[in-house]
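Rule-based calculations on the coordinates, nothing more; no lab input. Since the structure is predicted, the reported quantities are computational estimates derived from the model, not experimental observations. Cβ atoms are built from the backbone, for glycine too; each structure is taken alone.
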Structure I
């Protein structure tokens, strides 16, 4: 064993002890948080034992491919990959951290779950005895973690047990890179312990390389390969047709984070003044976290905007006699408080403002918006999707607005929105660029499959 390998396998005992001690201290608070979040989503109160490595009486499921998809976005992103494994007859252990991710997985792989080819669990928290329970009970052939899910306990323990662990669709922002560097050799050892890291971009790869990672490749972003949700796309197009017949354009504020809704509402109030009341555009606000739906409804109410909640409207897929868009005619805003309908919201939209980018939370995924032919307005905070954002801007699919103050940001957003809403030629050209951008960046999933062939043969 060479010096580089020895370094990669060396467990930073001191730091790891403190890390584990912190986790044990936090356990009561974690339980309280789960119960608290369960007020709005009862899924957080279910299968709590799994989050701590307690599985009860369970059938043997050793030797499966373990795929960790934290929430909805990651679950959709891994769909093509998982379906390829299933077609090969391989068993999949699919883990999540959120109830919404678990429900999405259950919907996507209902048949495979029924036949016993795929099993869903919550991934235990990164606590030594919970990790031990999970890994020894299920002993996966190898594991695939998505993007930034480099949990030290799991990474080091799988290395010790000889279970190959790969970080796929990996990204490492400049901010995260500097944070890792603060931990010196311990931070480097963490990423060197992966059996392989498959990065989204050359920028990400260079940062991993600086940390001493050698088994490294650039594959692109799997989220460009997300399968089209046919039913939701058709639903969104149905909404769009109905709204167009009313002479209304649609703007979607997608995956908004705390504090961003107030900015968007200030913008929207001023945008509405530029349009005839009978043909004013509709704003769809879709908060990132389901437990904030009621909070955002309160913000809209206090702002004095007329709004409807998606969950209070009938679904045209279940009744041909009821068209929910008729209920939207008098509304300034539709609150997208449903789950699993993001594709529908994008398909119905003419322009998208990307949440997470207006305030410094790193931005959310703009790829699905582009794949649905939506011109995208980005704020300046896009470090979680740095390469995709830069490429989208360069291709003409997106524009960026920035300002040093909230007032300046509001004015910049107003100008950008008015330009796109009032200039159909500009809007249509950006829509074409968005589709082209999404199509040109596909193929990451196949490149990942190619690099996993040696692990699949073991």
Structure II
């Protein structure tokens, strides 16, 4: 049905005195014998539109005054009785959908934990409506950033036979019954849909490298899946992944793109979502706007892994996880570096090769790889990237050292034998970025239906 968005009614002065039709959900209502006041919202704005109903002129269905009910209202836009805004003098109000008294989104503060139990309704709150407006703006900015710089958008397969990370944390894809009896795993999968073991992709990187070594600069932006038993505020089993791959690029080039992209996305959110950022600044993370502005205007730090370990060892703080050269940095370490030492985002580079993936370029020292993680205050790591190993002999050696099945990576390996070039890329967990720019503390609150350990609501 044709109607005007409430945000337009509230902001477009040219509509004053004009007749419009709006649709929305009733957030609050005041009803008397002569006049009813309905405050309705349609998700396009924080602000609600007050619909004034003169009951001497217009019969009003009592169901239209119930919190959560959906209505269509037609009338003339007039100046609000209080303030500089607008309201609607109704000539027609139609009930679209009833709402019973047990509707859980009432005119009261509710906890985020409570709202996680009703994901199908929580977007009707100010908090979650704001989160998803920001998420939408940021997603559009991702595509703009890469398109403006000549990157090609590539869709990589979600079903794959190879584990990009080599960690075995993949969800299995199968049509076989759970109790099928076979003498061997090989025989089991031979009868499966693809004729071999398959799983949901943890990353589109390997396929992205294929595209980049032909098209030059590409990016993917889609879902990834990790069967990681991490029930934390930072992990999802299904998340969205931004993954550019760049041919003829070394690690410094990768860092430059990552920093520029993050700043571009932050500026887009600050510019296009001022009301949302003000809301999050007030209720979620005081100082959020200043933090984001500072990040967008600052040069990111760069810290060698070995130096990071020395800083952590000398820290006047007791960490839950011990710090030694060769350990993987934990969230507490990452946050200390960003929040206590640098007070801004930091790239940690040149990690020990034993704790990083097989595809990362080996440095001349024989101990480290040209890897980089971007750490941000409040969250920790949001980007993982590297220059990729272009030497076929070194790549094979790294894969053999990990006991990987080379047959599953034949096409990937062959890229290094047909005109190999220096190349690199990174992955940004989109939900973690949304957490960062909204101040939300739990990753379950920035995705519509979170998929986590023991949860598929």
Structure III
């Protein structure tokens, strides 16, 4: 009986007919991902700076944001880290992974190396989205419960698939590439206890490892066909929960997980978003009470247990973030900032912003109530109750966070987010959006258009 790796390989190489709706939605995600990369380029991103130093006038792939060429693995490393740097990139709720940050870098870097069109790159990238989401969905929150980053694990495998599709390898070679990629997957969540930046590196490292894994398979290296469901496969060793291999391999081509990905409206951990939205619904009322010299006594947030483990506990450690990235994983601090500032943007998590004593003081008034452990954390409802010293109570509630399949961002909101990230004018942003949605574009043109949006960086 064929194992999951073989089935995924055969399907990915079978000339899959991707529905037009999935193509359109996925292209929106690629647009959003490149916008997030432009936002990251406002800062010095270590992986990008490293790859720049290793690049020059000779190479197989474009290093986006520069006039340099580099190797395909290094190009994937850079772009994956850029897309994820701000934690503003999309999330698949069921698998709790950042799909575009691992799929698109491999697609663009390998596509430019083998001289593929943007249309071919998009197709491979969409298949990468699908595989990444399905691998993570095989054990929802299971990798995180083990202390590992699901994006790194699923992304390494999906990047190998993307690479194999663009190289047009045989199913046997791709199966080996998947097996090798599984051995190269990991990504520790220990950054949660230190505020360090390793999570920012994970998508780039996953993309790099996936490209390398498939290249090794092309040169004769072999990997276990049972690398997913086997006794020592990723689920048995990397997940702390039961796994369902049918969630990975069933209904391929008819059930599209690539259509279930959420575009973030906030540059913070997705697990915070439902509560942030619940507070945002009533933020005006809260600020009006504060302007009347009323003071907040308590903010009670209802949180999914799996979310609490990552963004809300230990509570005392969430009040005063150690680093900007630490703040992105503090629900308490983020809610306090939203109330005091009237919104959340990239600037909310600047080094100067996270030191504000008034935000930390309000964060200490946030209490957590756990929801029943049903459904997946990233698709849970949000509920906030704000009690004032005067006795006034303000309550906000949402059924799910914005940006996902149940409540997609409008095109205007998507373009606006890109404009803020890039610093470009809305007409330039609209033009880039239309270019990405067309099939009549080369990767060299895409690279030029991307760089043209970087003025001032």
Structures I, II, III, by Kirkwood radius over Cα pairs in Å: label with the highest value: II
At a computed 2.4 (distance in nm of label points 7 Å out along Cα→Cβ at positions 47 and 367), which of I, II, III: I
If Cα extents along the principal axes in Å, for residues 23-86 alone computes to 28, 24, 18, which of I, II, III did it come from? II
When distance in nm of label points 7 Å out along Cα→Cβ at positions 295 and 407 is calculated for structures I, II, III, the one with the largest value is II
Out of I, II, III, choose the structure whose coordinates give Rg/Rh (Cα atoms, Kirkwood Rh), for residues 71-174 alone equal to 0.97 when calculated. III
